[in-house]
Structure P
Amino acid sequence: MATTPPLLLLALTLATACKGQAPTEETDEPVSVASPGCETESPYLAGVQQVTFDAGTEGDGERGFSLTLPADYDSRVPHRVVIGYAGTNWVGEQIRPYLNLESQGSTVPTLYVYPDPLWRDFAGWGNLGGWTLGPHATPADGEGDLSFTSQILDHLEETHCVDTDQVFVTGHSWGGDMAHVAACFLGDRITAAVPVAANSPYWFDDTGSTITCPGDVAVWNLFGSADDYFTNQSYPGEIGDQGRDFWLTELGCDGVDQNTALPFGAEGECLEYTGCESVLRYCLYESSAGHQVPSYYSEATMAWFDSFQD
């Protein structure tokens, strides 16, 4: 009987994975959706480095991001992508240690990406390093950073072995805004999002009509119960509640899961909702954190991202 040559067999295996074929009856293991860059040597060294590439006209041209490539990177193994967005006037290499995602002991093969914002003139705000947040976010309107994010994913998928069903975003403050926006507008590419200390979701208001997001992204929204940056709230946590309420509607949730105790912060601080099309969590977190991330953020975020491997 003729046998399939090893190289052809590998090509057929990767092609099947790229099509997202469901697991066969012989195994319960999930099939990773491998990118075209599998079996391609990375153009980058292992460790932390600054990457500059052309994000195209829509992505505002030459852009940069900080990339952490595992020391044991294997181009035959699909890696998930975790993107961390910086807050106002910070760049990727600054937000990396603040988010502290990489030191949490996760064993899942991961490419960590921290994009750099551009400094722009925002009407009424001044010249700031920040994100454009889609078509409805005046004065931060524009789709350049959504395109930039898509171009980062395209670049990594072409040059590395990426599991395209395992893409996660998080961010703090203006970066939390961007995590919300990417989760919605790029919802067909993002698996789950953890926005922290984000603004009121004005970016989802299309002249009075709430938008609809593609895909079925999972969201864990975190906001401080004593946020000292957003001082114009009518009650503590109002802005966090507004972000939660958008996702409650978007994901079709029908209530609070009273049977799921989330072991973060004080009792009742974190909630998970029922009847949702995807997982939705919300934490109105410890007052001592102010506008910063809560004490459990890094560990809990990576544990949640890891749970999507199950």
Structure Q
Amino acid sequence: MPSDALKVLEAGGFNAILLGPVGDPRVADHITLWGMLLPIRQGFDQYINLRPIRLLQGVTGPLAMKGPEDIDIVCIRENCEGEYCGVGGRVYQGTPQESAVQTAVFTYRGTERVMRYAFEYARRHGRKKVTSATKSNAINYSMVFWDDVFREVSARYPDVQPEQQLIDSLCARFVTAPESLDVVVASNLFGDLVTDLGAAIAGSMGLAPSANLNPEGHYPSLFQAIHGSAPGLAGKGIADPVATIWSVAMMLDHLDETELGTVVLGAVESVIAARKVRTSDLGGSATTRQMGQAIIATLRKPVPIR
């Protein structure tokens, strides 16, 4: 990414960014992440990472006896600070005394606003509960602080049930009782972990979208599939495009084109529910292009006038 990329994106007056999967086996992952994605998130204050976790009709998930009515979770991940803020360093490199320090930074501003967004999201979308992912039994400063702010924010929303749960047992709950979860708010690291787990219980990483939001609109927001570039699939034409297309639907919602967003996501849901065109991650043999063309064909069907 060029050094002036953020200035180019900001000066261009863009409302949103659609980012393809990033990563190359010739480049260390941390170089890629800190060379592109994290600078965009932090530079554009995209402090909300919104990740829906849904088992779609027509997808057989890995959890026995759990259907689409059981897996419908929205994870709201803090996206600019916490464990991924980049504070730390290494000393005495190449010697027996080599040491590394990585510091997580939790500010009141950053913590309060992501929790407030979670409760506002729950209220706006008719969801009844917000679960906070914590680890305050062991991480006795930052996570106790996280809990304190959660209690303060939740008191402002008496119509939404608050609860908090330790991250390890919360991961188990994602598997054993996903139907008991509604909106989950989590730090940068914990949100990263539980949403990959969420993609797994929803049937495939190829079905997992995300939005990196600057809710106030001061900067463009970014939309992307949560999976990486999958170098093992490169050039084979078999990757599932649904996560990226679903991310486009989320982008349309963000741009106040909610009707179009609903139509795009509806086309995805229709194709998957029909079970006729399926990429390899869903047990089929369709190519990326075939799945994409099936969704496009569904979009082009005339909508009955009601």
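Looking at structures P, Q, which one was distance in nm of label points 7 Å out along Cα→Cβ at positions 133 and 189 calculated from, given that it came out as 2.1? Comparing all candidates, it corresponds to P. In terms of mean count of other Cβ atoms within 10 Å over residues 173-180, which of structures P, Q is highest? Once mean count of other Cβ atoms within 10 Å over residues 173-180 is worked out for each structure, P has the highest. Highest-scoring entry among P, Q, by relative contact order in percent (Cα under 8 Å, 6 or more apart), is Q. Tell me which of P, Q gives -11500 when you compute helix-only ellipticity at 222 nm (-39500 (n - 2.57) for each DSSP H run of 4 or more, over all residues; to 500). Label of the originating structure: Q.
Thinking of P, Q, which structure, once FRET efficiency 1/(1 + (r/R0)^6) of positions 45 and 117 (r between Cβ atoms, R0 = 30 Å, to 0.05) is computed, gives back 0.75? Label of the originating structure: P. Taking mean count of other Cβ atoms within 10 Å over residues 213-220 as the criterion, the highest value among P, Q goes to P. Using the calculated result 6, 25, 34, 25, 9, 1, 0, 0 for P(r) over Cα pairs in 10 Å bins from 0, in percent, pick out the matching structure from P, Q. Clearly, the read-out refers to Q. Given 0.35 as the derived value for FRET efficiency 1/(1 + (r/R0)^6) of positions 165 and 237 (r between Cβ atoms, R0 = 30 Å, to 0.05), which of the supplied structures P, Q does it correspond to? It must be structure P, since only it matches.
Read the figures in this text as sums done on the coordinates, not as results from a lab. Keep in mind that this is a model prediction, so the values were computed, not measured. Cβ atoms are built from the backbone, for glycine too; each structure is taken alone.
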